[in-house]
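Each structure below is given as structure tokens.
Every read-out reported here was derived from the displayed coordinates using simple, explicitly stated rules and does not represent laboratory data. Predicted model, so just to flag it, every value in this text is computed and none were measured. Cβ atoms are built from the backbone, for glycine too; each structure is taken alone.
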Structure P
Amino acid sequence: MRTIVSMPGDGIGKTVLPEAIRVMEAAGFEANYVHGDIGWEFWQKEGNALPQRTIDLLEEHKIGLFGAITSKPKAEAAKELAPELQDKGYVYFSPIVGLRQHFNLDICTRPCKAFKGNPLNFIIQDGKGGFIEPPVDAVVFRQNTEGMYGGIEWTNPPKVVRDALETHPKMKKFAHVKSEDMAISTRIVSRQATERIIRAAFEYAKKHGYSNVTVCEKPNVLRETSGMFLTVGKEVAKEYPDIQLWDTNIDAQMMWLTKNPETYGVIVSENMFGDITSDGFAGLVGGLGFACSANVGDEVAVFEPTHGSAPKYEELKPSIVNPIAMILSACMMLDHIGEEDKAKKIRDAIAAVIEEGKVRTYDMMKLRGGPKAIEQGAATTQQMTDAIISKLA
């Protein structure tokens, strides 16, 4: 029997991850689940949001389900350390980013598919007094380990860094800025990692019948990094003559996704731009309550919803948060380990519940979050899970 590392993390991650497991078990998937410590609690107590013991579990078992994390800016995070850890040099770093980099989980896949009957689906006017609901079915491939999220940055850069940067003529405009008044982030793109993510995007398009792959970058301004991304995209595209290569600028893409989202299939971007694009498309299919993702490397894979920890809802009883993003992330895990039939069964059950429209969480009803949402007819987290389980064929 397969062993899955279960990492609920913070806030509502502790609520939605058990619901996903409950659905998988009802669909007939059997596994052992071992708990992995991760998140804010361990940052506060240990000065490390990603303990080595959790890394060791993933090294051993290779597959993880992840809930959500709380993340705060550097100064705020430092203040919340246990008193005995204060001023000891501990620096907070996102544990999910840490997992991606440690295991080189460089292929991030984020499907954004509209479910029929979801009241949150994007609609546009048809010019005749009515509305059209575009059939959004996009999949964002996000390079997961490099780019703006590579973590190579400084406040008050050391002299050796500043001296190196000042060999670039564009640094002349910052010559008057003292190093202590300067913060620097890097955007590093490597050819090998770029080719790997773009090839993964084309292979996915080929397997699932998408007619186009879009490189979404900004090569007219970020000439070197986005330029490499687009160049590699053109090179890889030659191997897939039946799939069109499109390219868009990230800013224009955010406009076009609300004009003609149905024309886009597979989109591939660097880390930051992939994050932006996937959130934009998620907004067209119901928001983060429906946004799932996979982080896949050569040996290890971690599956997670892309929503945050929403700590204000953690203690709310009964829970009102939407578990569908977490359940869909579990479906991506099932696909990855060869349990496609069970994944399809669960997705079909979700689709049936949404189309029927009898059970809707507060976000689907466009209600304010809080205990009054239940009084206004919103389903609890557990009721949504029960409804999905009831539709499993």
Structure Q
Amino acid sequence: MATNARTLPLWAPKIDPARWVDNRVYTDPRVYEREVELIFNRTWLFAGHASEARETGDYFTTTILGQPLLFARGNDGAVRAFYNTCRHRGSKVALEACGHASAFRCPYHFWVYDLEGRLIGIPGEEAYDGSGFTKEENPLVGLRCEEELGLLFVTFNDDAPSLRDYLGPKIVETLATPLAGAQYEVVKYISYELPVNWKVFAENARDGYHVPFVHPFFRKASPPGPYFLHDNGHAVQRLGMDPSGVEPELWAKIVQHTLPGVETGDGYIVTLFPDATITLRSNVVSIDSQRALGPSTVLMESRVLGIVGDSQDVRDIRALGHATWFLNPVELEDAPIFIGQQQGVAAKGVRYSVIARGADATTGTRGDDNRLRQWWTAWRAAMGVEINSLAIELD
């Protein structure tokens, strides 16, 4: 049942309903269950990078929303996604996080599936004679997987638009520099759990207001560029690099080996609704995504990209760039803020938080809450409500 903005709950503030958020949306299991149904199960979710299954037979596994998934590059060169579930007794077919296989053999009863998911082998197959069972009707169950610029996405929704249409031309054009200019591969992977709601990270990735206070290095070394708000809740924040805010010796290293089409100091953060950010910093790209594990837990994943064929010296420079721009700000500075916010919104006596700063605009410089309001516009559209709350259902 949709909440009507004209019949606001009595506790609602006397401001534009788009400019406040019901704090219970960060903690209530009923909200999370609705988000799983209406957002995560219906849109495109970031799954990984094409280099994680580079050659025919390469595969990787993951879990999204509790669903075990298997991604494999087939004989035709395409990466396919399957539920990692045998059609016989439901065992996982691939137990390792990644690997290489000519086919997948279930470890329970040795049923065998080819790289395209077809069931091609059953021990004692003759025992099924007369049962009506056929191999052709029991392949691995697939789901939609599409690739754009080496980025792999999956959706549980057969009726979702194409990935390219969902991202939109402006996002694809932005990411093409540098992703279309070389063959990339994941050179570092980091994951860790945080005790926060998934929306905390999603909002923070486009919240420029906190940067001067939480990130002193960014205040000196990363002047803001313009931001652009796009359809479906996606956004782009352009970033700069100021040598006056960086130690000269460090600066001399982190400006080396800029990526194709990138000028020294160029950068951006592309935030994709609902679950990923892709950040460029001159010579390195970081893909940061999250797996929602419940109403107050996420698995954070970070993939650092390098160019196939980079020497070890070049990779070391890219690793230094990643450490400079990503590790300390997120792990040491943002994470405590995330946790503090999650703990704070649990206060039952504080019903809402405010996102009223600044006028609505689709472009500007970092700092105003209109970037958050645009994200919440996408949330409301997906959830079928008119305010940033499920107040009627929760009260």
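Points to keep in mind about this one:
- Read-out semi-axes √(5λ) of the Cα gyration tensor in Å, computed value 34, 28, 21, structure in P, Q: P
- Among candidates P, Q, the computation of helix-only ellipticity at 222 nm (-39500 (n - 2.57) for each DSSP H run of 4 or more, over all residues; to 500) that gave -6000 used structure Q.
- Looking across P, Q, the calculation of volume of the Cα convex hull per residue in Å³, for residues 179-306 alone that yields 125 traces back to Q.
- Read-out distance in nm of label points 7 Å out along Cα→Cβ at positions 19 and 131, computed value 2.4, structure in P, Q: P
- Answer label among P, Q for the case where distance in nm of label points 7 Å out along Cα→Cβ at positions 147 and 347, calculated from the coordinates, equals 4.9: Q
- Origin of the value 13.8, 40, where Rg and Dmax of the Cα atoms in Å, for residues 267-322 alone was derived from one of P, Q: P
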